[in-house]
Structure formats: structure tokens, C-alpha cells
1. Please state which of the structures P, Q yields 13 when relative contact order in percent (Cα under 8 Å, 6 or more apart) is computed from it.
2. Assign the value -14000, calculated as helix-only ellipticity at 222 nm (-39500 (n - 2.57) for each DSSP H run of 4 or more, over all residues; to 500), to the correct structure from P, Q.
3. Can you tell which of P, Q yields 6.1 when distance in nm of label points 7 Å out along Cα→Cβ at positions 5 and 157 is derived from it?
4. Ranked on distance in nm of label points 7 Å out along Cα→Cβ at positions 77 and 213, which label among P, Q comes first with the largest value?
5. For structures P, Q, calculate volume of the Cα convex hull per residue in Å³ and state which one comes out highest.
Structure P
Amino acid sequence: MSIHTWPESQRPREKLLTRGAAVLSDAELLALFLGSGLPGCNAVETARRLLHEAGGLRRLLEMPPPQQRRLPGIGLARQALLAASLELGRRYLGEALTRGDALKQPADAAHYLCACLRGHRHEVFACLFLDNKHRMLAFEEIFQGTIDSAAVYPREVLRRAMAHNAAAVILAHNHPSGVAEPSEADRRITEKLIRALDLVDVRVLDHLIIGDSVWTSLRERDWPVC
């Protein structure tokens, strides 16, 4: 049945405009991006099928592009639209950091870092570079590793901190396993980086481990004593 024949209060667009986006299901939200459905299916039915085949909304959005295009109804235009929606979400979370607000606690940066790093299938080490008032200067993904490790070179982190004239950094990396528990290797590399950056008066404020919708602050959990 075409969406246009539904009662107005049940149509995704009208529902969103009158009651807010939060009341829509994942399929209804996705249908708004799709615009139309496959032959014989309306946009909501097509969205439900896509979510079922992908294994959920997050899996759909984080799929590698070639795999995503194999799903029914996803061509280059729709793939670009979904990628843009995901990037909009990341930029929304990052806007508080880029507008000059000082970071006061790990959670101020953690939600943004989760959005940036959670979807990677391999380990990625990144840094938030901050000024002397703990306002963000830049975010960089510096090292990439395999599924469970990344080679982190203090000299390169030091070089990037100097390039940004940073006074402080927040270190971060993801655990593709989804578990945000710090490892002994995490503790060792944090200790190395604290010592290296201290030589040029750059403070390491925290090291955040990003899991699957969870994160851990190494400073709050198990900060190295250098």
C-alpha cells in the first residue's frame, strides 16, 4: 500500500513534523532518506527489508561501500545520502568542541570520539589537540593497525602536537572487539606518550578507549604513574 494512502497521522514525514523525530522507528526514519521504495514496496517496507538484511541501522550505516551497494535499493545516490547523514551526526557531536568550549571532563570529548572511531573494523589511534584553555585545535587519526593492534610512535604524536602548537592532548583509540577495557599495552603506550610529550610541556589529559557504544577513561580507571 502506498504511503500516500495511509492516514496522515501515520505517514513518516507528517508524523515527524507534528510529533518529533524521536517517535519514528528506524525504518520510518530510513524511509525518509530513501524517498521511495522498490517496485511493489513502499519506502517504509523497503527500509524494513534493508534493516533486516543489514542486521540493523548501525550495521547498515557502517557497512563498507561495496557491501552496502549490494543491498536491494541502494545505489550510488542513496549510498551518498546515507554517508552524508552519518557525517552530519559526527559533525553535530563535534560542533561543541570546535566552537571553542573548554573541555572540563572526559564525557565532553567521549561522545564525539565514539562517533568518529566506533565504526572502524581495525584499531585506530587518534588525538584531540588542545590549547592552554583546553579548547580543541584539531582532531587527527594518526595510526591505523590490524583488527587488534596499532603501532603507536611517540615521535609522530610529538611532531603533530608541535605542528598544532598544542598545550595538551587527549589520546584515544578504539577496540574493534567492542570491549572498552584498557589493556596492559594501553597503559604502557600512555606512559610512553606522557613522558615524551612532557619534554615539550604538552600535557596528556586523558586516554579514552572506545568500545561498542561504551568508553573508558584511563585517567579515571588506571592512570599510569610516570
Structure Q
Amino acid sequence: MSIPQNIAELQSKIAQAAKRAGRSPSQIALMAVTKTHPPDPIREAYESGLRLFGENRVQEFSAKADALADLVGAEWHMIGHLQTNKAAKAAELFNAIDSVDSIKLAEKLDAAARALNKQLQVLIEVNVGGEAAKTGVAPDSADLEDLLKAAPRLEGLNVRGLMTVPPFAEDPEGARLYFRKLRALRDQVASRNLPAITLEVLSMGMSHDFTVAIEEGSTCIRIGTAIFGEREKP
């Protein structure tokens, strides 16, 4: 199937999942994950109506950013792990960083954003599964608390919500518990009415489990394979 056909099928599945959950499809943003894909298929996704794009590596996106600079209204999000020494370049290239996982990184991004006279939209990445191989703060950790409390002084950042990548399970139902945990964490943090924190975004769900994520409250699903097909090896 073509990229436009894949997107149309995804939108249909999003609508069905939203209906099961008593939600409107307009509450769920579809992000195209474009890592390892060259400009042409990204442009095709844009021409099919997508405006939200996620990249995993600063260096990779830097190499193709100029070729995509004419895509008016496109939003570029960093969704992969970001090293602090690349924070300044990431602040320059991206509209948003969806993988903030430490106060040190947040401070680096804040300084870089201020220097650029811009405000970065950010999400806090939460490691809901407690997997050692994955980045993200633990749900009940001091690291999370530090990030939440630092938000008022990090004026170059707008903390908009939470993101997670759950442990992989062949059966998408295996991710439901983790999606539910992130939603509960969001609700718990929101109930505290912390200053400078808006939690309208729950970024969770990928190609194989996005319908379950939508049923559990996701507001942004990150889709690569179901749009572009199997990605090429970098």
C-alpha cells in the first residue's frame, strides 16, 4: 500500500479506537516517525495531510532538515534519547523535545532555548516498565519530582505532558497496563496543580499497539512502520 493509503487506514483505525473509548478522533494526534527515512517519503506524508513528525537522532535530522525546510506548518519533534552535549543543536533544530529524562538535560535545553529566544515544547519521558535498557524517569522517582518542581524557573521550556515506551509484547494487550499507569500518573500530577506544568499530552502508542493506547487515553500516537513500511537499517 502507498503512504496515502496507509495514512487513510490509520485514520480509520484511530476513529474506531476513539469510538470504543467514547472519545473524538480529533483528540488524538498522529505523529509520523521518520527516522531513517529520506526526505521524499516524508514529503509524501506531509502532502497526505500530516504535520507532526518525530525523529530519533539529532545528527540524522540535521542532515535532512534543509531539504524539508519548505514544509510550512510541519512540527519536528525529537523523540529519541537526547544526550546533554547535543541539547543546543536539538533546541535549534526541533520545535519540541518529547524525551526529557533528567533535570540536567532540561537545564541544558532551557539555556539553549533562551539563547535562541524561543520556547521549546517538552514532554517528560517516563520509564513505566522499569526497564534497565530504556531511558526515562521512574514514575515515583526523585528525578521526576525534580523536573516537575523545576518547571517554573525553566522559562525556555513548556512542560506539556508525559511520554512512554512500554515493554514490548507481541500481544498489544500486554501494553495496556503500562498505558494505564502513565495516564494515572498524569492524573495524579495534574491534581497537584503545579505551576508552569500543563499536562494535556499523553504520548503513547506505536504501530503495533496504538489502538490500545488510544483506549487508555493517549493524545499522541507515534507511527513509523504503519506509515512508511519497514525502515531501512541506518
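Every read-out reported here was derived from the displayed coordinates using simple, explicitly stated rules and does not represent laboratory data. None of the values given here were measured: they were computed from a predicted structure. Cβ atoms are built from the backbone, for glycine too; each structure is taken alone.
1. Label of the source structure: P.
2. P
3. P
4. Going through P, Q one by one, distance in nm of label points 7 Å out along Cα→Cβ at positions 77 and 213 peaks for structure P.
5. When volume of the Cα convex hull per residue in Å³ is calculated for P, Q, structure P comes out on top.
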